[in-house]
Structure P
Amino acid sequence: MMTYSTKSNSDRLLTANAGPWQVMQEHRFVVDIEQNRLPADAFVRYLSYEGRFVETAIAIFGHALVKATSIEQKHWLIGVLNALSTEQVPYFERTFEALALPEVRSDMLLPPAVAAFDTGMLEIARQGTYEDVVVSMLAAEWMYGTWCARANQTPSDNPYIREWVALHAEPTFRSQVKWLKAQVDGWSAERFDFERSSAIFHKVLALEIDFHSACYEV
């Protein structure tokens, strides 16, 4: 007799990847921010790597937009692209100017883990289906929104860290995570390839773990 899970698709993905999810939630980078002790040099390196990735994130959601099949999906994804370009890009521009950091360039040399994250995420978007892109961004943004919601309860003394965390704890970002979850949870059993989606979810978390570790490496 066949049995069916009563869990939502997104909860099944989270349960199957509880190990790497917890590793990321307890990552040194996350704990350092929560405990207001992130080294200044680590944050500067992180800004450089994350600022570079925003360009990639715009490309990723652009691929999702092209692969979307409904007007509702396209409308929402256009909003995401607008938020990236009008909220996150200006944040990096202001912060880099205030801290006198060198401009982020697309040809900048990246540590292997950072380059792997950038390449790996973009590869999923380029080669994968609409569902693949949604699952990959759900893994990344759900993870980020979860720990930032915690960290936002005890704001950092560093105004730039505080603003960055707040950007990922505010209603706009939470709505984005909620929308991604709703997309995944709305897929029928025939459309939702659990094994494929779980592998992507796991890959993204693994890439995120290594990416956040890189900011401690000189």
Structure Q
Amino acid sequence: MSLSIQIVSKDTYKAIDEDYPYEQDLASINSLLQKEGAQQFVETSSKEASESRCAYSSFPEVFYAILCRLVAYGYAGISELPPLQDGDSIYEDEILEEEMYMLRSHIISHSDSEGYFVPTEFAEPIIDDSIRGEALCSSFQALQELISCASLIGINLEGNAVSDDEANNINSTPQSHPYFAERISWFSLYEAMRISIESNSLVVFL
């Protein structure tokens, strides 16, 4: 199974003369945000952002689990990420297992196959089975989580940003690289969160 990460807005669907398929879910999202006392999500048609610089439009779902392991090590403040070996079980990693129970990481709490990140700031993931994926997460918080663990897989940031040169370096990562899955999934999600915030749009996992 593969995971596709998309940035969606009403304007996009209006431009191709199709109905916006997330209207009902958007109402549920704002209902949950209201319950949490968080700012409501209101799309604005005037904001535009650049396209994703990530060369991969989708990747295997297992890559997302591998990314979650990376994020867990970042949360734990561990300075080195042991590369995964053939036969390793990702979910038997004690660092990841402990972080999964904390329910504080927006990336780790999110489903690996469906659901939303919304460009609104709220501290902890909103866990609720009424929403697709059973967790509503913040693009802002997810971006910070990614920034915090970038150095563990050799990604160099300028401030908190990925330069175009570094983007090319990440896209050129060979499959033989010990952190290939981490780097590709990290950059795909980083770009999605960056664009979500810039354009005030939902990130949708499909």
Structure R
Amino acid sequence: MSEIDEIKSRLDVVDIVSEKVRLQRAGRNYKANCPFHSEKTPSFIVDPGRQSWRCFGSCGVGGDVFSFVMKTENMEFSDALRMLAQRAGVELRGYKKNESRDSYFEINKIALDFYKDALLTDEAHSARIYLKSRGVDQTSIENFGLGYSPRGRDSLKSHLLFHDVDLGNAVECGLLNKFEDGTTRDFFWGRLMFPIFDRSGRPAGFGARSMDDS
């Protein structure tokens, strides 16, 4: 398990968000007025099952605990990582050197371009239909850097290997799963992908969403 995943496993997105937003129970999820734009009807949803949050209103932003802290505290990913790691009681090892953090941004950029290209493929047709049904036009897709993770469990992994990316670093980025036998496979598959950018505009991570609304 990567340090990022370990932090996520120890922290509940509902607890993190509720410190800034007044949440109301709505079935399995929680809802509230979006803290990032003015609205009268709640469109901000927190999903404890997926440990994610998203605005289904005009701003359309979303992500995980890291992206929420980055956005509400105006932090870069590295700062949010250190803050949440301390809160979760996780010792950071892979992010101590600036050059290591830079390599993670580079890996995320490779993944970002891969996901964006994948959204244009035949396999992603249903994803494009889903976005259209939600009122997300091509301009918004490009502005937010939305993408798609193919269903093949080694799709991104193969792309990263083609670009000579160290798979151990990709695991630390949360892009690949590493199993007990040492094998790795894509962490995200068959999902809409939402990049999370730091204040410098660098891709610091990803959120993902299923298209079945379950």
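All of the numbers you see were taken from the coordinates with simple rules; none came from a lab. Keep in mind the model is a prediction, meaning the values are calculated, not measured. Cβ atoms are built from the backbone, for glycine too; each structure is taken alone.
Tell me which structure, out of P, Q, R, gives 14.3, 49 once Rg and Dmax of the Cα atoms in Å, for residues 132-195 alone is calculated.
Numbers: P: 14.3, 49; Q: 12.3, 37; R: 13.9, 43.
Structure of origin is P.
19 is what came out when relative contact order in percent (Cα under 8 Å, 6 or more apart) was calculated for one structure; which of P, Q, R is it?
Values: P: 37; Q: 33; R: 19.
This value belongs to structure R.
A value of 3.2 was computed for distance in nm of label points 7 Å out along Cα→Cβ at positions 28 and 116; which of P, Q, R is the source structure? Before the final figure, lay out the partial values.
Details: P: 1.6; Q: 0.9; R: 3.2.
Derived from the structure labelled R.
Comparing structures P, Q, R by distance in nm of label points 7 Å out along Cα→Cβ at positions 44 and 68, which one has the largest value?
Sorting by distance in nm of label points 7 Å out along Cα→Cβ at positions 44 and 68 in descending order puts P first.
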